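Only the coordinates and a few stated rules stand behind these numbers; no lab work does. Model, not experiment: these values are computed from the prediction. Cβ atoms are built from the backbone, for glycine too; each structure is taken alone.
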Structure I
Amino acid sequence: MLIEFKNNRRLAAIDIFRGLTIAIMLLVNSLPNFEQAYPLLLHAPWAGLTIADLAFPGFVFIMGVSASLWFGKHREDSFGEKFSMILKRSALLFLIGLVLNQFPLLLQHWFSPEAGGSLMRDIMEHGRIMGVLQRLGLVYFFGMVITWWLRSEKHIAIMALLLLALSSTCFHLYDTTNPFSPDNNISMLIDGIFPGAAHCYLGKSFDPEGLYGTIAATASFLWGMLAGRQLTMESAPIFERVLMLLVSGTLLLILGGAWSYMDIISKQLWTAPYVLFTSGGFMWGLGLLQMALSLFPDFMEWLFTPCRLFGTNPLFFFIVPDRVLLLLWYVKVQDTAIYPWLWEHTLLGVLGAPLSILAVALIWVLLWLPVASFFHKRQIIFKL
């Protein structure tokens, strides 16, 4: 990991969009009580789409947008140099995610030493292997290689559709009557083979960031790549670029609506309609954001300053706040984790639930803004 000091001007729309996804992630992960929170702030239990279900695909999508700029910067690099950089970043994302996955087990041994046992043995027997950063690493590798190989926008779009068709078809071939059953589906089958039920999320037989969902998630990356190319097309004026984004987004939304008659919309399984709906919506969001920035640059950059601050340092805010929050769930006050204890003894009595739950989560997000501002003023960027 590098700490980079930069002075170059970044594309505001990309940083702001990325920052929005980070802010949503921080918000939905920091609810002090999940039973009484607003349903839109919780992940859909199996099928459906909520605000919480937009954070991860938004990050995959904007990673594709950012990657579209990478090829332009490294156009003169050799084959070996490009492949080495892609492979290195993918591997580092996977390895960092793998290490961070073991943090809960470390805290268990730290705060509950009376439970006994060996930390290393618990990691080998129960440590989670897949996760958010691991999927990002795999998606980045396959998405970059596909884009590098195909090059043309038409072929990349066709490949994205083929990946979605492959994912959908295998669901239906595995079980023709109930392909998206929460009790038995092809994604669950593959998770049972690798990494195995003992190494899945919370020890369940299914991992929401398992291997199978990487197929459709790569399509999310490719739609982001295409959006990035449209956004930065130098031969077209800004309004034409925005129009292309809105048209592309509309087509994906229509296709997602049609596809939803065959497949469910599920973040857990990362289904084809889920990819199309989120990617189409993100294209609209990115296009409208770029339009607003073009018409009212000073006002919009001021309005979205918090998002831009988060967006310039995504890796740090993707990792550190979540680890700190996890620690606050292990530190106990009167046999209650300190994070929900603070909520219960402050805002709950004033606002009641679920408004107080939202307020605490918003405060948590705002507490990280001074850190983001500090990094921004000194042009410090943590990156791989």
Structure II
Amino acid sequence: MRSLKRGGVALAGIIAIATAVTAAANLAPRAPAEVIAAPADDLQERLRRLPGDYVGWAALGSSYVDRARLTGDPSWYGKAERAVARSLEVSPGNPAGLTGRASLEAGRHEFTQAVATARQAITVNPYGAPAYGVLADSFHQLGRYPEATSAVEKMMSLAPGVSSFTRASYDAELRGDLAMAGDMLEYARRDAYQPADIAFCEHYLGELHLRQGRYDEARAHYSKALLADPAFDPARVGLARVTALSGDLEKAASLYAAVTARLPLTQTLVEQGEVLKALGRDPGWTTLKAQRELMRLNGVRDDITWAEFEADHGSPAEAVKFAQAEYARNPNVAAADALAWALHRAGRSTEALEHAKEATATGWRNALVMHHRAEIEKALGLRTDSARLVTEYNPRFSAALPALQRSS
């Protein structure tokens, strides 16, 4: 997810919503990968000895949110909710607990509420950098880009480091400044020292290269990520993705099979299905649809994923319903693109054009998004530069595997 939704995310793709919430304890904010590196078992043992450690309860809750994101198991959200509630029960209104609650709300795609809660945390502790991180992530998801930029800048002024640099990278990428986006990721990588943090930075450097069609460079960064941390599964997904886009579908199918056995995330299952479908095999989307129901039962709304999936592989009418629901809540550029593409696929290209223009208005150099705009304009008989820009953004772009072009 450095797409707007994954990671959702975070920066919903480049940044996990769940950031460590240790500002109240005067600790530096940590990159999302580092949260995973801090074993929840250690926190649980500490909390058994010190049940009044409200910062520890908040950190445990955020680690659970991140586990939900990385494992695709939404049951972790319930555990996160209980841990954060315990933090706020022990110390009502504490900034770590409030930031943890904001992280949970953002993890469940409740971004408007996450903004309100993060602001509460900032009111209590104006120097809490992690709260500004959640605020930036949520503003990005809500399409409130100037406010997101301001939150990123404030976070960087309080705590320049991996978490703030990676957010700054994503903010720059949305504006089309790929040089700045790359520089910020390089700064983050130089600042990283934990293996999982190094892997995190290398992985998203790979993603940045992938979206520009630089497959050799992308593969090299994914490999460096795994060298730093062999357990960093997103980089395995990256290797599967770049292998497929390079044309070796058989090898890619094997790589996806291995990674989905460990990491059955929705996006990964869609990508695997597209590769299998391209090979003339059953895409195996029964598991994917079961995942959708599991997420719904655990309070997670991910309408944009299903809008994209239905538009590319299912019912355009259903895609429009999902896309409209997502856009109504989170009118960001990714949601605008999903709605534009769904409307176009449903034969409503005139309506789609407005949203396609909105999706490209920030300067975001995303070849798939520009391809959608080009197809919509072509259907309307318009002569524009959109098709040329697709190739400019990514000379190796192909619409044959759309989910892989979105990347994470």
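Computed quantities for the displayed model
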read-out: Origin of the value 1.00, where Rg/Rh (Cα atoms, Kirkwood Rh), for residues 218-345 alone was derived from one of I, II; value: II
read-out: When FRET efficiency 1/(1 + (r/R0)^6) of positions 122 and 298 (r between Cβ atoms, R0 = 35 Å, to 0.05) is computed for each of I, II, the largest belongs to; value: II
read-out: Which of I, II yields 33, 22, 21 [semi-axes √(5λ) of the Cα gyration tensor in Å, calculated]; value: II
read-out: Source structure (of I, II) for mean projected area of the Cα convex hull in nm², for residues 138-249 alone, computed value 8.6; value: I
read-out: Ranking I, II by distance in nm of label points 7 Å out along Cα→Cβ at positions 130 and 322, the structure that comes out highest; value: II
